[in-house]
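Q: Next up: some structures, all given as structure tokens.
No lab work stands behind these numbers, since they all come straight from the coordinates. The shown structure was predicted, so the numbers you read here are calculated from the model rather than taken from an experiment. Cβ atoms are built from the backbone, for glycine too; each structure is taken alone.
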Structure P
Amino acid sequence: MSYTDIISTIGVSLILLAFFLNTFKYISDNGKLYFALNIVGGAFACYGSVLLNSLPFIILEGTWSVVALIGLAKTFSK
């Protein structure tokens, strides 16, 4: 497994973990952990996409992280 594969796998795994935990009601979709997993997972997946030079996935994963970051920021403003 290459460095790029490892980085991308970590990122996608974190995003899927957040999805799984939320789907089965272990964490809230408005909780800090949910947003943190999505931010870090999206960032890793985005970086992996940069290494692969895959523009559509750079945009997707970069946007994923930014939106999750905005969601996290909103939890602190409540």
Structure Q
Amino acid sequence: MKVQVLFFGATAEAVGEREIEMDFAAATKSGEAFAEIKRKFPQLNNHSLLFAVNQSYADGGELIKNGDELAVFTAVSGG
């Protein structure tokens, strides 16, 4: 299945792309998909990351579907 992977902020700078398309096997959970993204782009391991599936924060247990949107972004702190 195909999903869109979006990179924001420092993650986009790290991978050199803002958006890519990736293929995943059926019945892939979001945590598995994000682990694969980090394997493809090991430079992301230098960042504190957050992930989202279809614009909702992901905990890793969501089952992704064909056409879903996955987002990768850095954790930010504020006051």
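Q: For the read-out helix-only ellipticity at 222 nm (-39500 (n - 2.57) for each DSSP H run of 4 or more, over all residues; to 500), a value of -6000 was computed from one structure; give its label from P, Q.
A: Going label by label, the one that fits is Q.
Q: Now, a different point. Given 42 as the derived value for relative contact order in percent (Cα under 8 Å, 6 or more apart), which of the supplied structures P, Q does it correspond to?
A: Q
Q: Identify the structure, out of P, Q, from whose coordinates distance in nm of label points 7 Å out along Cα→Cβ at positions 35 and 59 was calculated to give 2.6.
A: Derived from the structure labelled P.
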